[in-house]
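Please treat every number below as a calculation from the coordinates, not as lab data. Source: prediction; values computed, not measured. Cβ atoms are built from the backbone, for glycine too; each structure is taken alone.
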Structure P
Amino acid sequence: MHKPIRIAYIGGGSRQWARNLMSDLALEPDLTGTVVLYDIDYEAAKNNAIIGNMMMALPEAKGKWNFIVAKTLEESLVDADFVFISILPATFEEMKAYAHIPEKYGVYQTVGDTVGPAGLFRALIMMPIYKEFATQIKNICPNAWIINFTNPMTMCVQTLYHVFPEVKAFGNCHEVFHVQDILARALKEKTGIQASRKEIEINPIGINHFTWINYASYKDMDLMPIYKEFALKYHEFGLGKDEWETYYPFGSGERVKFDLFKKSGVIAAAGDRHLVEFLPQSWYLKDKKMIFDWHFFLTPVDFRMKRKEEANETALRIIKNEEKIKIEPSGEEGILQLKALLGLASLITNVNIINTGQIPNLPIGHVVETNALFRRDEVRPIYAGDMPSFPLELTKRHIENHQLLLKSFDKKDLSYARKAFYQDPLIEHLPKITLDQMFDEIVNAIKPYLTYYKK
């Protein structure tokens, strides 16, 4: 067993990611240590600490961890070996504004956390918060590894490096895992071979939630022709109502993914609900009928708020011993990454990290998503090659908008963000006067969270 380690968890009151981490730590026999939970909702962090310690007391728990709560960010970071960040920038009330005000202007957003009007304003709220995180990490635990789970993923990781260039940070996203599952399903349907996701080798290439695969294999088998046959077979009707409508509001019939393969010849490696927000509105998001015809859902903020309340109630029932606590693997790779960075193993997986040349035709220094090799105290990006031609121009446009948002951050001036707003592919079809009205209405609705921007 490795010597005890210390994990600072920023957003430690999380109703999902923090509890996933607790379960995974409980199931890992090779690691031990302390998790320091910090959250602006102190009571939520306290509840998670109680639940985490209850998990460790269960007979099936293999790990030995102590969960404690910090009252300040600075306290949580002292002596940290790893820092996990999983927060909601602002509150769901602000998310309601930037996700749903655009609907008044005929603009629908399926997730509302990466690009489009929602992604832009979420980034504006997030960047000053991450400036504080990066500054405190630099001052208190500069050698710690920072693992980000917050969206907009690209901009979160970009901000950490922008403020603290020497930071050891990367971002985790599980969207690619689901596409590996689809590849495994296509393989089984074609050949009868049952393969796990981890046996499917891929070359992911792009930016988070707009990632593409131009190479996929299982042992000695090229899976690209098999996926092509699968995509064409299910393109028109998707993967069936029982496979997407029953998973409201997160399910999809993968029709968008299959349509993009027909257009490009490469596999779109994110959920349909994320992919469509990067594209012109007329492709898949023109109206609610089009959305339903393409077999995916909008995700109302009210649904997210209700789920949060249900998670809070579950936590209280567990603490009162009115509901049995469960230890279940999350399917995430955070613990495997920790083990690799500690030198206990090596790992290759997709990760969001600075482009040092792994994607030559995207800007050096911008955060991209590719495979990387994890080993003792190192995350080394694996050369992925050029971004495929079909998504390249759209990807470059989103990266240009990311740079404009960073300029807004540096200059404390929303005019650069407004320019990015004009250029977003999801809304660029609207007249400038309409875009100005929408931008100003969202600004006024969330103004207390934009005080950083003086101009």
Structure Q
Amino acid sequence: MQSKNFRWYGVITLFVIVAISYVDRINIAVLITDPAFLNHVGIAPTDRVSQGFLATAFMLGYGVSAFVLTPFCSTLFGVRRSLIYGLVLWGVVTWASPMFHSYGMLLASRILLGVSEGPLFSLASSYIKAHFQSHENGKPNAIVNMGTGLGLAIGYPLVGYLLTQFAWDSSFHVLGVLNIALGIPLVLAFVRMPPAHADGVRPSSFGDAMARVGNIVRGALQTRHLFLITLLTSAALAYLWGSSNWLPTYLREARGFSMREMGWLASAPQYATVLAVFAGGLLIDKLGRERVPFIFMGASVGVALSVLMAINAHNPYVAASCLVAANFFWGLQSPAIPSTVQHCARPEHTASAFGVTNGAGSLVAGFMPALMGGVITAVSHGTGAAGAAVSPAASAAGFFAGFALLIGTQLVVFGCGLLLWLRERSRSAVAVSGSQLS
């Protein structure tokens, strides 16, 4: 019989896998600053829409996979084998990506990478639920989610270093090998499900599997405030994917930092996110459930003001510092999302509700990088003279306009937080009145 301490090795393993998966995700965000890579896949340096859609393609595959494939993975293969199959698939796809010489094939590889990574967080949740009771699952959930920020923080300077020291394709090869050589041995050694959860209850037929998927969706639809939470999640994830995808290019082209400077400056906001996620978890427990919507409202104001100051700052280091502050405020609101889902969903529907909310939110947020790319292109070309090359000033103006969209995401978060507070307060008042009458 394994000791209770052994379960924490599995949590640390999931933390590492989440971190390396996020390095995979932002690899393209750094590579689009390299002319050799853009020439290889046939993208013009000024074609911001096509560059942004590389991130959008990943999120489309990720969102569909999180929504649809997760129940099949958990019922057919179990957590352990699903993680291994996923690591093999996304390791192979990453390693092979430089072989694709067309933009369309690269898009297909990004979609496939998203599909392979989609079930990761749901599988992690299944592991935690199997090993930890509800009153003790806060810390393991926080540790796994901190892999998001750490992966981005490590990924920017790592890919930047590989890009400056070697050819652009080396980043794909290194990350592909890393996924398989590091991730799979850790899963084999430390991710062990209890006997009752080892492989789940497998469906007896394809029809049985489809029926289970239908039950998952129907159960999730019973969640209180489901549309409002999904809208909030979409806006929050839109900030994450819009900012993380365009941050390296923004720092280099709009603020004039070198490739080496860009690597560590792009990682600084992610370290702030890691710290804030932990602080946000503590804040939730301290404030109490009824005040959690205030976290969305306060943090969204902090993000919006920080981005606004970054856009208007003249000193590039001040602008970078403002973006660090923006990510810190975003990190505060991040753990409040699953906390709100858990509060509003019925106990038997919590996991499925989070899967639907996260999957739908990822699909919507996935269009943010492409949307920002369209605005950057339109403003950059609209600022300069017709037919002339885009000047550095015009390019910077385009990036400022693109990043202004991030402020809009936080207006949505603020509005959703306010509505959640009002609705929950009204619901509590009705409950109190009913108890007094009875």
Query raised in the report: Given that relative contact order in percent (Cα under 8 Å, 6 or more apart), derived from a single structure, equals 16, which label among P, Q identifies that structure?
Result: P
Report summary line: The value 0.95 for Rg/Rh (Cα atoms, Kirkwood Rh), derived from one of P, Q, belongs to structure P
Report task. Output the label of whichever structure in P, Q has the greatest value of distance in nm of label points 7 Å out along Cα→Cβ at positions 224 and 256. Result -> Q
Query raised in the report: For which of the structures P, Q does the calculation of FRET efficiency 1/(1 + (r/R0)^6) of positions 64 and 296 (r between Cβ atoms, R0 = 41 Å, to 0.05) return 0.45?
Result: P
**Report entry** Which of P, Q yields -14000 [helix-only ellipticity at 222 nm (-39500 (n - 2.57) for each DSSP H run of 4 or more, over all residues; to 500), calculated]
**Finding:** P
